[in-house]
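Read through the structures below before going on.
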Structure P
Amino acid sequence: MKIRLSALVSACALAYPFVPAQADDPQLDHVVVTATRQESRADDLLADVTVVTREQIERLGDTTLAQVLSRTAGVFVTDGGLPGKTVSVLIRGTDSGHALLLIDGMPVTSATLGQAPFETLNAAEIERIEILRGPASSLYGSEAIGGVVQVFTRRGQGPAKPRLALRYGSHDTRDLQAGVAGGTGQWSYALSASRLQTDGISATRGPSANPDRDGYKNSAASGSLQWRPAEGHELGVHVLRSADENHTDGDFDFDNHTDNDILSWNAYTRNRLSERWTSTLRVGAMEYAADNFRPGAKDRFVTDTGLVSWQNDIRTAWGTWLAGIEQQRQEVDTSGALVVDSRTTDSAFLGWTAAFGAHGVQINVRHDDIERFGSEKTWSAAYGYQLTEALRAFASLGTAFKAPSFNDLYYPVNCFSFGCFGGNPDLAPESARNREVGLAWERAGEEVRVVYFDNRISDLIDWGFTPENIGKARIRGLTASYRGRAQAWQWNVVADFLDPRDEETDNVLRRRPRQRLLAGVDYSVGAWTVGGQWTAVGARYEDSANDQRMGGYGLVDLFARYRFDKAWTLEAQVKNVGDKDYVLERGYQNTVFATEGRTAFVGLRYTPR
């Protein structure tokens, strides 16, 4: 991998904490679940993880999950900031179908398309997000080649606290959020609802594009309830519903739109059976329905997923063991009948995490048996060494896979004079082997992280008339990040350097930027907090032949918050302050997928402390 001198200089600068910490930052001392499937302190992890808190989401005024993810290390999103428009979430340069989405532990995906509907989730229902970068099939099975995004819905504790937020802005955007949360020693609960609506802008530009506005509406609600009848025992349930109407451009004067509906729920019982053994039994279901409307036609795609999981955490003198089994049942219903419309995956997983003095280790293995398809075995191994009290080095190796989608395998074959088009039941899974090394430096109020990775992906599925396993890619890169605080200031800097190559042609993979820089700063004085973020993205190619170049761009977003009462806050955001015109995707016949220019929003928030 050839990394320019400027990239190395930036990484080294980030690795040196240039602002002295003055106070503890609770965000740097959080507990993370996704990296091990067990509660682990962030400063003990041997994986590359980012946590996004509720306060961070509110600060810059993001309204969808996709917009929030676009601001995080190692993740590039091609939605252009337009709410609800179809996105690709590229973690470490992998495909969007290589990013596994979990909502409170429940997988959410379209089994026909083979990727998650990141654009459909309203950020108002999110309490926190954990982003695990790197292959994680040894923990979660199929799809986790690039990483895992786990969304946690609202939680409650302490006295009952209602909340309310109102927001209005450009393109007649209206955003309403309300909820209540609380709890006692035995019970905790949270209820939340939100409504987002915008007239939007024309979704595409070009000679055949429809110049009308393409609006978006989203209604969402979530709830959680936990009961602790005795110490060490908890029963709980989580529910999320998100429904939207998303308008897009058809050719010329045609107006297309899609109605998406997600319903996800899961119930669990967590029981401490002994001093060393905790058992968690979880059952859940997810339905994702997409109705696509175009003049004179309607297409319907429905994925139903059922999950039963039993996980056991066992603490011993030699570390903590993880052992469990899962069964996932997927059923699809489409307007065009598939040859096969259901499959069951039976899985077993085992893990071991331990620390011996300055040494740390994590090993995971998993076996997935997929009905009518075959079985896959994946593994990962990580080692860490505490060089000093604040500095930790870590390295890992791991494998991952992605099972072909129902469309890939079972789309009905239709033959024409020029050939036959349809699925291929003989496809192999896409597979990956990743290695990475990193350094993490942490002390009160500051965190520095530098990670280098090398991910080889083979048997990539490419659609011609029928899909085939012909693709190979090698994605190498480096992510360096720094965040911290000093008195009234908070800082956050991320630098991503990527070399994503098609191994057959040595061309850069389409739509992946090779450099990206995120830099944010906040300043608080009295009742005021002001700040912003600068995003700089390098050039990309629209096509796999690297003939259609899309130039780089830089964006500046600003915000201000004024807390005029203990519970009331006035908020304002201006996005794309410089009114930059930039391109993230191109379509058919020189069509360009639109991005927003300068936008402004004001709001009022009630959050009693």
Structure Q
Amino acid sequence: MRRPKPTSIPRSHKMRFGAEVRDDGTRFRIWAPKVSSVKLKFKGKRTLVDLNPRDDGWHRAVVEDVGAGTLYKYVLPDGSEIPDPTSRFQPDDIHGYSEVIDPRSFAWTDVEWIGRPWEEAIIYELHIGTFTDEGTFSAAIGKLDHLVKLGVTAIQIMPIAEFYGKFNWGYDGAMWFAPDSSYGRPGDLKAFINAAHARSLMVFLDVVYNHLGSQGNYLVPIAPIFTKAHESPWGEAINFDGKDSKVIRELVVESALYWTSEFNLDGLRFDAVHAITDDSSTHILELLAARLRSARPHRYTHLIIENSENQERWLRRNSGSEPVHFTAQWNDDVHHLLHSAATGENTGYYADFDNLEERCDKLGRALAEGFAYQGELKIHEGVKRGEPSSGLPATSFVAYMQDHDQVGNRVRGDRINQLAHIDAVKALTAVYLLLPQIPMLFMGEEWATERPFPFFSDVPAELRDIVRKGRQEELKSTPEHDDPSKPNVEEAVDPTSLETFQSAKLDWKNLRAQPHADWLLHYRSLIDVRKMEIIPRLVGQEGFASEYEALGPKAVLVSWRMGDGSKIRLYANLSDDTQSDVPAIIGRRIYLQGFIEEAVLGPWSVLWTIEI
């Protein structure tokens, strides 16, 4: 007799670190080679429990009659008390007690979910704290049906690792295993992911392993988390290749495996991997990719990187066209070229794309091959960037018109709708949403939200002036700084203010009002075309399959040989001027934004065709 399939299952990741509920109590384990002893303190109890030290820096104990919900801290030899740096949950913020979590208590119902192929990905990036008025995992579940109707197939959540205070972009997290308590409990995050899977939506999580936030980093007094051998934009780099780095490397790998296995995520996005320095024989990025892929051979696991160095080596495919390391990279070059074309901004990092003779060539190259810079000198940085990428399939890149960085790294967090004409923005959406690269929307852009997305970070009162001044210095490298028509950096919103955080919460009430309803229809229409005409042809696409031709200062013709043997062509004029001498239109027209007549392509006009 065949056994019925289970309708729900528990999931837990067996970790070397932290508190783990067992049948005989709870095991506590911490790596603290800098101290001779560690004790356990339970909230409400005076008696301390000694952890057993070992010569390799580990301290361990199994405590009977201690289970889920117990609050605890570690006590160091000098009497100082610290939360568990590998805590699964911090109910009272980053400096408070850690809570013992039993992951087996959540019953998953996505039993048969194995994810979706990468070619089907249409990503929607969101920030949990501002996605809804409540700013919680539970509230976000109520918006999933909107995403399904929109047509996206994947959600990418900005970092949620426990951070100081009540609001943060997420890149200052200091606990790599605990979802921030301001968003809800671990079970609430699991319920969100479970609900997304029930709607055939993938969920990716943005993780940060290039640094740790300064507030709440309790690894410093107990372990060699940093090394003086390397510098990072945040000071001393994380110790991935020095003395005692073996456990630090395992800590990062365990964190990544924890998120994908215990929360059944469909993949991870790794923040700023160019800022990770590792001179060991096996780079930590190589180790991460290998361990994550081997851990779940039965389901899809997609690994995305942010890498301003444009290193093709991390995106290479094997003979079967499967990723050797990472699935794809965020493509800032495409964003910068589209943005500068639509807004006319040519300062800051957009200065790299302002040369009229090179602009169109760079635009065609980025759309066709991924990287616009493939070893050339970048004006803004004064250094050479990139590696040849024409040998990669288009799906090795994630393209977007807006993301958290490019909106938030402005003086006031303005969206592109406040910066460019409606015709220009619609042309940009018609390019990136149908591009063979994987498209990504930033929350609210589908209805042209009127809400900004400025940088925000809750910090202790004594640090607020430092953070404000630091933010103003950072903004001096952005496109607005050298433009007298733009707001001055001193006019930037206060990132430490609660009002700044609240200003970024989406205006869902405008969803059905005009002109927002028309924008939503525009996005849905483009996504429908992508699902019908583009996605089915992405499977099997290989490298060296694209060509491009400059038609004018902001006009290009790009073509791609697809996996099914068809050829897709893009005719795009991203300017206020009519483009003449356009080559003959070849193939069946699948989408037109603007107008084209004979050899003339109108201002802000985009035409896509398919030749079978």
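In this comparison of P, Q, the computed figure -6500 for helix-only ellipticity at 222 nm (-39500 (n - 2.57) for each DSSP H run of 4 or more, over all residues; to 500) is attributed to Q. When distance in nm of label points 7 Å out along Cα→Cβ at positions 213 and 397 is computed across structures P, Q, the figure 3.4 traces back to Q.
Every read-out reported here was derived from the displayed coordinates using simple, explicitly stated rules and does not represent laboratory data. As the structure is a computational prediction, the values presented were derived from the model and not from experiment. Cβ atoms are built from the backbone, for glycine too; each structure is taken alone.
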